[in-house]
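Take a look at the structures listed below.
Just so you know, all these numbers are worked out from the coordinates, no wet-lab data involved. None of the values given here were measured: they were computed from a predicted structure. Cβ atoms are built from the backbone, for glycine too; each structure is taken alone.
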Structure P
Amino acid sequence: MHRQEEAEYLEELKNFVLLHCEAQQLKPGGVKEILKRITHAEGSEAGSWTAEWCRVALQMEQLQNWSDAAKLYNLARFPFVENEMQQTAHDACIENFEKSMAQAKVKFETLVLAEGAFKAYATGLDKNWPVVVVCGGIISIKEQWARFLLMAKRLKLCVVVTEMPGVGENTLRYTPETWTLFSQILDALQGRADTQQCHLMALSFSGHLALLAAAKDSRIRGITTVGAPVASFFRQYNSTAVPLATRRTLSHLTGLTRESLFIQMPDWQITLNDAPKLAIPVHYLQSEYDEIIPSSEIQSLKKIAADARVYCLADVHGSPNNMHLVAPWVLASIMASFPSRKKQALIFRTLWKAKALLSRRRNIAPPKKAEVIAPVLSGKVGSD
């Protein structure tokens, strides 16, 4: 990358990583200090993206804080592995994740699927519980979703966390045909969970695959997604409009050059030609100021899903400034898919509505775009 492109790339990484910090419940103050020390995106020397995250991760590891070490090593390999130090960080993330799960006394199994092409972690097995499969987008690895494994027993769900093709340990290439990963997970769980009742929590681009999977697999009873591309993103794909970090990551996941992506992306849009209209509930969180996914995806979604339930927040991609609202909304939407979990769904829905009402009272006037983006760029997300 030339100097200007690298500066643009680094700025985007510092912006987009805040969503993943918030999702992992890392303290914003500490994150901001790390970001201040990062002066360049590539390389492995002091001041580089990977070296600075690794330095703090190692400190946590030495303190036997396995959970935070795993989270920080995850960010060291962010957004994808392209050098030896990032691979070492990824390996350390997995090792510390396993230690943190053992420390929390969470028993899980590693499912090795598609002849070793990808993996998933599963807990809550052999209890005939309904299934929720959690999958991040084009950046987040399965270890990032440890929180869901921790909640499985309390929610009485079989929880499976996995990752998109090309992400983490998934060696598949991302194409519209790789929606089958969800069905392969359900096949592997046959006899060990109630696979006839499955909800997919598939974020961002994995939501694209979830929608395709639901059209073919009747075991999927509902979908929750955040900022998923449906048709508009692919149809309007333009290298100047899509952030550089997104373009580079998509190129890595697909194995296509950025020029080839520009040519092929329009063919990835979902239309009614692909399958009959979905009848299952599709819970979709739209961020009003999303830098990646166009707002017109809502219209695209409603064309292919008869029961599209849209929740809009005045925020950027992933709504990092509104995690206090996103979390109960996600849990309410998941539990609503299962008849035996209606009471829990009502509790989470009530919590979500109460928090939303409180937020509206605190912010009587709707925030302007600059007011939303400014705290993200400055690192002021949530509270310490």
Structure Q
Amino acid sequence: MLHSESRRERYVELDGVRGVAIGFTLLGNTLIVRDEGPREHAWAILGDFGWIGVQLFFVLSGYLITNILLDAKGERFYFRNFYARRALRIFPAYFLMLTIATVGRAALNSPLPHNPLCYWFFVSNFCIAKSGDWGNLYLGATWSLAVEEHFYLLWPLLIAFLSIRQVMWASVGIILGSLVLRYVMSAEGYSAVTLYTITPTRIDAIAAGALIAAFIRTGSKTKLAAVAPFILAGGLAVIAATISQTSGSFRYDLRLVETLGYTGLTLAAAGFILMLILSQGRDNAMRRAMRWSPLASIGFYSYAIYLYHGMVHVILLKLPLFQAANLAMFPGGPLAAQLLVTCAVTLISTGLAVASYHFFESRFLSLQRHFPLNSRH
């Protein structure tokens, strides 16, 4: 989940995309109802789309990171400055969250669900895949950060030694390779959790973003602008075809979704982001929607919201009011409890994220001036 360094350097519309992404994520990760009634069932179906948020984050990260690297390619201290800037952006809030979770669980005499090294060294996605167990909501979200860290580690090496067209072909190869690997692993009976979390099966979304960044630099923007809606439409068509075969569900753990559905979502996200980027300087409904202040503001703080929302959710669910056995007795019924939980997690996590950014993370971000990169993003 990549974040640029300051509001001055940011495209506000891309903060709006982050806002959409974190909104979907919160919708899915705060789900506490399922089949208590028709309204709850409808909400649960909506919540099953929540994992769309991570896919959006992946595509956006691939685009922005690749742009940053292509802009900085050939600069002195290219590797040092890139890795230093990423560390200063990602590590402080991540390790703060991890420390709080570790100390909190130790105080409760409740060990971490996996070897602590899995979290400290950004390999929790493989640990989760190996066990087939998410562990708990405190640290479940760390899997996607692990995927992105693997990308941050390797992609600068490829960018440094490949031409832009070679970057494009490498991205296409990764996208196709991930799709084939998911089909093979699905056929071999690997768990849905494994396919959802390991880097090789999820890297295609990040590669799609990288492809956008390289593609824009090599092609006519007018032609790309004409193609982008078809990419979006094609992705949506694949998603619709998938849903038509899964009784209306788009759960990540359904076999057709984890193979074809992932690719359809990647295409749709890539098409949407490409359309947004190529409309820079023009006024249209898409740009206005993504520039909506509340959405863009939440997107600006989305990284820390993503980190902290699991802990907030777990604490809320400890309250007797929100425990499964008591949902039917909640004033207004289970759906009212669901709405309250989702809103409370969103508001509290956002408050924590704002405080984290301005009183903690910004101290580290100010050090990025010592590691300059020639980037507009």
Taking mean count of other Cβ atoms within 10 Å over residues 153-160 for each of P, Q, which is largest? P
Can you spot which of P, Q the value -14500 was calculated from, given it is helix-only ellipticity at 222 nm (-39500 (n - 2.57) for each DSSP H run of 4 or more, over all residues; to 500)? P
Working back from 31 (relative contact order in percent (Cα under 8 Å, 6 or more apart), computed), options P, Q, answer is structure Q
Just checking, which of P, Q has the largest value of Kirkwood radius over Cα pairs in Å, for residues 81-256 alone? Q
